[in-house]
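Before anything else, here is the set of structures, which you'll find just below.
Each reported figure results from applying straightforward, stated rules to the coordinates on display, with no laboratory input. Predicted, not measured: the structure shown is a model, and the values here were computed from it. Cβ atoms are built from the backbone, for glycine too; each structure is taken alone.
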Structure P
Amino acid sequence: MSWSFATFELDPERFELRNAGALVPLEPQVFELLTLLVGNRHRLVTKEEIIESVWGGRCMSDSSLSSRIKSARKAVGDDGTTQHTIRTIHGKGFRFVAETSLRQSAAAAAQTQPDPAQTADADTGRRPTIVVLPFRFLGTPDVAEILAEAIPHELIQALCKLRWLMVIARGTAFKFRPENEDLADIASALNVRYVLSGSVEALGGRLVISVELSDSRSGEVIWGERYTLSRDGLHEVRAEIAASVVAALEIYIPLNEARDARIGTSENLDAWANYHLGLQQMYRFCQEGNERATGLFQKAVMQDPGFARAHAGLSFTSFQDAFVNYSGDSVAAAEAAARFAERSIELDPLDPFANLVMGRSFWLRNELELGLDWLDRSIALSPNYAHGHYSHAFADMLSSREHSARASVDTACQLSPLDPMVYAMHSTRALSFIVEGDYESAAKWADAGARSPNSHFLIGMIAVLAHHLNRDPEKAQFWKRNVAGRRPDANQQHFFKSFPFTDPEVRHRIASALTLSGY
């Protein structure tokens, strides 16, 4: 569907604004803003909603918002004085006030058959769909030609373990050759949205492997990476490449799905769209984001009660509520985390995310060892699951298995170096050094964790602790002021409720240091 107003037509499916048939060039953020206003034309849209939809909830200045509003007005022949299309409601937000009609979009009218990508989504419950094509080999047909099929084959096997992604089988995928056919035609023929393609090039004694993830709807490359390796280390690096690619797709496909969902109007979002938007909010790791994620996961469950991952998402946000004590009732939040985890396992016992939240729910009951089997299952089901490795590291650290904890953290960071939970990974490594008594290393990693995006007040307390133990009172005071600014009532009870160390000696050592630090 598209909207018409005055001489304009706004088509969200094609990401186009036309004026009397002529294409109006727009920046993506301006288009998203305009789509949001038109889609909610019957009501006022607040500044907070705009920031959430267009900027993903990130802190933005009033000047940035004003700049986008000005560009949107200019695109539709409006200005801040006349306001015949976009009206400012001072102190509140904005309204789209032009007379508007809804009609079949140009994209829909031009099609005689259903959109293949949409058909594939309907057939798979809106799961994202992907095909991994054989790679092109460049140069003399030697080992590069073998790798051009071996690596995609390994990627297919690894991606099949992701329960949220539908992967085209090798036998079908390898009938297509990207050097002979257009990627968009291949995607259309297979009814898939995402295409993973690449190349292998032999350059003397080295091999260069390039990988790209494309969105067949928009034609965009949404992720790419280049790996250079020696022929001698070929077999070891192949596994690392597969792990790196799978971990990247765990981040970039959900981000792309969430971006796509934000463009649509809220009443048209389905369970998968709400789930992906929920993930984006969940990984903000703040109270507001956690509450919004919970609401979006609840919508997904209402739309599809059998959606295991939406229940797992509710367990994750309930865990976060209990861990940081957002609501003030951590007992109820812990009970909810366990209840939603159990339901997600009932619905899909082979989903790594479901097993992860089930394992984490035991932490809130101080039953770390009982949760380990579930964390082991999450890793066995998806060996490249960075959050599974991190969670196992956290449990090992609290149980004073510091060397095992650091090995698992190293794996998690290697698999997902840009992970939204990297702050927690660094801080877990810091705590493992505190357990061991290496306070210099603990201070280094505690700083890294506290300075990473998404860190909360408990991460700041780890930095206070590490610098105090490392006999650096100046840095300890710096982080204590930082914690006070975010949680003035932070205390030892908060700390040990979230980090229930099982070794009495370790717990006593940490408690003494926190007391001397003023907690």
Structure Q
Amino acid sequence: MLFNSHVFILVFLPIALMGFFLIGRSGRYPWAIAWLVVVSLVFYGWWNPVCLIIIIGSILFNYYWGIVVSRGSKVLLAIGVMVNLGLLGYFKYANFFADNILFLTGFQFNLAPIVLPLAVSFFTFQQISYLVDVYHGKSLEQNFLNYCLFVTFFPRLIQGPIVYHREMMPQFVQKEIFHFNPQTVSVGMTTFFFGLFKKVIIADNLARYATPVFDAAAHQYVLSFLEAWEGALAYTLQIYFDFSGYSDMAIGLAYLFGIRIPLNFHSPYKSLNIIDFWRRWHISLSRFLRDYLYIPLGGNRKGEARRFINIMVTMLLGGLWHGASWTFVLWGGLHGVFLVINHLWLKLKKRFGYRSQGGWATRLLSGAITFVAVTVAWVFFRADNTTTAFNIIKSMAGLNGFALPEKYLIKFSPLATQLEQWGVSFHHMHFFQGSNEVVYIAVALLIVWFAPNVQQMMGSYVPYLNIMAKEKELPKPSRWFTWKPSYFWAAVCVICALVSILFLSRASEFIYFQF
């Protein structure tokens, strides 16, 4: 079931909320927890009921194995982690490894088609974090029903964030969350519908410019410079609004039940370097990789060379986590290289005593370099294969020439001859028509670079847990962009909701659903 669907918004969500608060009002709090578990399993099984067997089996194993691990055995912890990784590896990577073994050795495995269970990466990583925390004495859930809710709570089940047990479950001890609170519900609804608007109206419209370009490159169409950049920028913005929209919707949905889940997205395209980008993009995954992979590998404690190796290993595996394809590995590897270069640059600046971030020109250049690097990397993330990715990169680099739509031949007629002498050609383009794409992409860029994000706008009520490194509080926007209960903001919320719902018939899956 999709957040951006009529059945979820008009049927499932009202029933889930009414049942929770009606049961909660009676004081039967364990029954309210049971109700949330049931509706979460219905939500998960809506796509494919067979997948319920997998998630329930995973829950049963990890709950009882957590009790065993709590006795302090590192061997038992390792077994638990390997079982979880084995489940993830079979469903997500078995075909990938079989195809690569066939390519390298000619040996063929006879594997039946494997259907990837929804959200297997997210609920597997979440339970791995639980087992490790149990071993270190940070968490232990004695109540099986509560553990089921920890894994299945539907606002964060499909696409994250990855929540630690010690962050979420203590909140369900607070009795006030089981009683209807108009302010909490209004904040949650507003956050949800702002996120829905970003997904349905902005992200899905940007897909109209990105998808045809990548499909054409996959069929060996030679893109022009402008067509390639249009596709790359459109996808860069599409995934931004798609994922940030989902993250806002998840926070809003959880807050409807009085629960704060971690902030997972904080204006990453405003970053001035790649290190800061990864503090802002998919924050919970970055934290998980840091806490349970990078630091156990040694982090930065064993010298610079080992530190850079650890960064590369972490980012390569982080790329592979996103999907069983070499394009994801290359995407992760590129970001690993970017991070290593960033750390070397900071070390060089420190050596020469230069610690200031510089003036506006320096900040502008830093932001531009970071954004271009991220955009280039997204090409590998989106492309179906490496051949397609490199075809697009070649065009973005200008290796296939520079052209303008032939309609501009007349508009630029006084300059046409000179432009042609400089190597600019005029011909029909399938994917770049001119002003429409430029305006739409330019407006989207202005929003991501200069507008406050939804969680900043809702900052007076803080409907999230801030897990960002080295930042205690999100910057507050001007009072004009700060949400508060008023007729004006009620009208804005209603407009966002109505417009989004009217366009739900053409809504698409969230990009991160495939992971």
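Structure notes:
- At a computed 8 (relative contact order in percent (Cα under 8 Å, 6 or more apart)), which of P, Q: P
- Given 2.6 for distance in nm of label points 7 Å out along Cα→Cβ at positions 403 and 475, calculated: source structure among P, Q: P
- Computed 3, 16, 27, 27, 17, 7, 2, 0, 0 for P(r) over Cα pairs in 10 Å bins from 0, in percent - originating structure among P, Q: Q
- Test item: helix-only ellipticity at 222 nm (-39500 (n - 2.57) for each DSSP H run of 4 or more, over all residues; to 500) calculated as -20000, pick one of P, Q: Q
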